[in-house]
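**Student:** Below you'll find the structures, each written out as structure tokens.
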Structure I
Amino acid sequence: MIDTQTLLALLDKTALFRGIPHSVLVPLIKQSMQITLQQGKQLLSPGVLNEYVFIIISGQLSVHLTPSTPGEPIAILNAGDCVGEMSVLVDRKVSAYVTAKTDCQLLAIGYSAFWSLIKGSNDAALNVLNILVQRIRSGNEVMADALLRDEIAPRQLPHDE
């Protein structure tokens, strides 16, 4: 368990909490819980409701569209990154598999506490918007790469003559 002062120092460096005063973060931390996720364990799965936004305190999470996606994950999330915000924001089921790539320490912020932060802080709302835009751009890049691979692959197949 990480003490509040150390956690505040870590949160100050995260995209989600950039510019948020400690007077706002301390009550949020008190309403949240710290959890440990062992390497290989799944945090989120598609089709399941999620009630938490998770901040990675330490470790790495990998994001996949299928439970055993061959090759690279669509994203690797590191300390300071958040996950779960999209399903909490739209009150919908999770859209991807999120698994611990390494042992992880996470801060789990509940639905109500997260929404109170967003409603009470313009900076927090702008930070979330920035994170979502980055996720959309990253998703677009993954799709563009996949489309490009699909276009190139048939040309590389041997042709009957």
Structure II
Amino acid sequence: MITDIRENAAIASLAESFSRSPRQLNGLQESDAELIRLNSGTILALTTDAIAEEIASGLYADPWLAGWMAVMVNFSDLAAVGAEPLGILIAETLPADISDACIACESHVLGGDTNAGRVLHITGTAVGIITSGRPLTRVGIRPDDLIFSTGPLGEGRPSAHPGRHSSR
């Protein structure tokens, strides 16, 4: 808990030096993705996550699993705000295939930056839209609101490679 509080304070301190867009709907740390209202009224949801710590710790040593998780952590952030994923941009230094995760989420790799290197590194930036209703955020929950989970809580990673083909 103390680590979370320190991290939140560090993020708030860094964010003070950046101006926020007047179109941005969410406040700092109020949602899992940044929410930008477009002129059409559609809300653009943007999120980016690297899984560097997980790779460095050995949690994701398998390049396939690292690629899968890079896609899933980003699309999970879009789902958390109620956005339909349009696709993901990937920056990677690895020999991995991330298409399985995109297929599972019915989305696409839109582009990015691919490099060869000795150290596995993956960062994803997911893009989605909300065309109707209000976005979901971490604030404003009401007593009668429902909470949904896409799987068991607290596990943090898949126990197997869902959708992985045995020919790899």
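A short reminder: the numbers here are calculations on the coordinates, not readings from a lab. This is a predicted model, so every value here is computed, not measured. Cβ atoms are built from the backbone, for glycine too; each structure is taken alone.
**Student:** Comparing I, II, where is mean count of other Cβ atoms within 10 Å over residues 41-48 highest? Please list the in-between numbers first.
**Tutor:** Numbers: I: 14.1; II: 19.1.
Top value of mean count of other Cβ atoms within 10 Å over residues 41-48 goes to structure II.
**Student:** Comparing structures I, II by distance in nm of label points 7 Å out along Cα→Cβ at positions 57 and 105, which one has the largest value?
**Tutor:** On the way: I: 0.5; II: 2.1.
Result for distance in nm of label points 7 Å out along Cα→Cβ at positions 57 and 105 over I, II: largest is II.
**Student:** Out of I, II, which structure matches 14.4 when mean count of other Cβ atoms within 10 Å over residues 17-24 is calculated?
**Tutor:** I
**Student:** Quick check on the output: -14000 is helix-only ellipticity at 222 nm (-39500 (n - 2.57) for each DSSP H run of 4 or more, over all residues; to 500), derived from one of I, II. Which one produced it?
**Tutor:** I
**Student:** Here volume of the Cα convex hull per residue in Å³ was calculated and came to 158; which of the structures I, II was it taken from?
**Tutor:** The read-out comes from structure II.
**Student:** With relative contact order in percent (Cα under 8 Å, 6 or more apart) as the yardstick, tell me which of I, II scores highest.
**Tutor:** I
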